[in-house]
Structure P
Amino acid sequence: MFLTLTSRRSLLRAGLMLIPVFIVLWYFPYISNGIRLATTLVFGLLLAGALALVWKWPLFRWTLIAVYAGGAIFLLLPSPLPPNRTALRTSYVESMQAYTGCRYYWGGEGWFGIDCSGLMRKGLEDALAKQGFATGNPAMVRESLALYEIDATARALGEGYGGRTETVTTCRSLNTLDHALLQPGDLAVTDSGLHVMAYLGDKRWIGADPGEGRVTVFTIPEEKSGWFHTPMKIVRWKILQDAPRR
């Protein structure tokens, strides 16, 4: 797999061109299945290109192979669900709050634009990756990657999202809801399935609000926003549900 000097230069130039492409794809406001696939392919090409560039030098070659293999082995290791659900809920709430003020963008999932369901999923994706690497739990990292790959609308989150959420209760409005029933990280989905928000605790809710045009935190009672005067279904991420006591 030895490359000539000319070939290495061409590969390096290609890699330097692919890096900005990857950055644009990763931070592009609108996320679709096509963009996810393109992002994954470009990332794979960058990894393969890096290995090809250093293949001539055994030390760099085997170091990079060891890094790749170590990452793959880590992701494949069996592991239980997170034992500390409280820490994961806290991280989830903090991850969503980090997007406060970001502009509303339909189909968005990042700093340059995010929509209501994108905020719910991206917040958990960030929290799972952070907690998974911090605690050495590959199952959490795998679930973070799965959330990136599997899109979800507000309606889908309210209807189980492939077994990832479950119904807690329903209410005529969030202003009249008994908040003692909730845990931080619970989701409120409108009966219409058009909008979803998340509970932060202390009667505060966060959402990527199309009316406000940005990610906003609301406090109960909220009189101005119509989302707080409409029937809601409250659902909970199963991965955030406390494990039953034995």
Structure Q
Amino acid sequence: MKQGHQIGGRTMQDDNESSINLEDAYALETPEDNRNLYRNWASTYDTDFIDKNRYAYPTHLARICASSMSGIAHPHILDVGCGTGIVGVLLAETFPTAHIDGVDISIEMLNVARSKLKRDGVGVYNELFEADLTQPITFSTRNYDALVSAGTFTHGHLGPQTLIDIIPLVKPGGQLFVGINKEHYNKLNFEAALNVLVSSKSISQPLQIEIQIYDEGSPHFGDTAIVNSFHVNK
């Protein structure tokens, strides 16, 4: 008999990755739900989700990051919710000498990210951390020049408190480029959390750019995210 598990009220078969879809990802409720879903999705994620749905989010985020960091020769970058490494690959093309680390809750997704290589055959990521970011952050004490995140601050995933918690990973003067699903942004009132950070002078006033998450031709075209770009003050 096939073994399954519950995600958002739906039983998924552990050996049927092709049955996983965006609705399953949005229905996640707990860190264990996340681990279960991405454990089963990791091996087919790039083709089953990225390619099939014309997922443009990483490209847009990487371009925004690149345009703001052009003056840094060897940036240390943390990719939050790095998944299979799509954003990291794009950043490595723009910053060939960058030190890029990644963190994700799914060891299976990290294993795929670990296989991603730069054009010179060297791995895209220097270090990869398995961590639940809803818990106290202990995986790294590095002061990064930049932190990027695409697709992790969304339904069923991370909320405003985690955004607050990851800011100390970036050194004063460093930048964050955090994409937040627009519906999720409004529903969980990320604006209030950002306003508190600005008022306390912890960060600069965010520059917000609304982007399409998927290209035209995708069944999800029209879904948008708000990329928040800001500096860390202290």
Structure R
Amino acid sequence: MEQGDLKKQIYQLVKLQELDKQIYALKEEKEEKPRQIQILEETFGQKKNKLQEIEKDIQSLLKEKKDKELELASKEEQIKKLQAQLYQLKTNKEYAAMLKEIENIKADVSLQEDKILIVMEKIEQRQKDIEIAKKDLLKEEAAFNAQKNEIQKRIKEIEEQILSLEEKRKQLCFNIQPFLLSQYERILKNRDGLAIVKVINGACEGCNMRLPPQMINLIKMYERIINCEVCQRMLYLEEDLDEKS
């Protein structure tokens, strides 16, 4: 292949590489989007769990209140029965003992009533907490949906951009000889989307390996494609290429 023809081919490959860089970057961005949505869902899910925990607390407190009320009712019934038995007692000693037992149960009743009040206060506080949590969750849900919609919108934009770039890529490939395109595609696949790189300060841009002077001279001759001996990427000298090549 003549020097001018190879320069033109390399120039086309460089333009193709620029398109592929954009395509690869967009594909990477697109691949990250589902993870971003997953993180949003997990964060929102944790906030919903917090609300559910408050609801469980309230249910647990309501059960505790009911149990204590049943226990209170049992003690009050016990007092009534003992009071009814007072008039059947025959001795003052028995009467005094019965009164003492009734007073002890009344003390338990008072204690139980205090416990019920404490539980009711807890229920009231948790009910306030749940109202606040519900309002916060509505705001969080709106923010979550907005962020999720934004990500989904960006995914569609990326897909459209990729389609547009791939169409341009397809057109550009018509200007590249098949054997060069095949070599380029193989390296592109094996080297994370970077197949052709320029020489910068005597080193390969792809792997930063220093190139021997004779290799740089071979590149300048443009008789054939020169590949980096380390990363196998195609090499070119930027100063040798322009649209008139």
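Name the one structure among P, Q, R that FRET efficiency 1/(1 + (r/R0)^6) of positions 79 and 151 (r between Cβ atoms, R0 = 25 Å, to 0.05) of 0.00 was derived from. Numbers along the way, then the final one.
Values: P: 0.45; Q: 1.00; R: 0.00.
Corresponding structure: R.
In terms of Kirkwood radius over Cα pairs in Å, the structure with the greatest value among P, Q, R is R.
The value 3.4 for distance in nm of label points 7 Å out along Cα→Cβ at positions 87 and 167 was derived from one model only; which of P, Q, R is it? Let's see the in-between values first.
On the way: P: 3.4; Q: 1.8; R: 10.2.
Among P, Q, R, the structure yielding 3.4 for distance in nm of label points 7 Å out along Cα→Cβ at positions 87 and 167 is P.
Among the shown structures P, Q, R, from which was the value -28500 of helix-only ellipticity at 222 nm (-39500 (n - 2.57) for each DSSP H run of 4 or more, over all residues; to 500) calculated? Here the read-out was taken from R. When distance in nm of label points 7 Å out along Cα→Cβ at positions 111 and 143 is calculated for each of P, Q, R, the greatest value falls to R.
The numbers here are math on the coordinates, done by the rules we state, and not lab data. What you see is a predicted model; the values in this text were computed from it and never measured. Cβ atoms are built from the backbone, for glycine too; each structure is taken alone.
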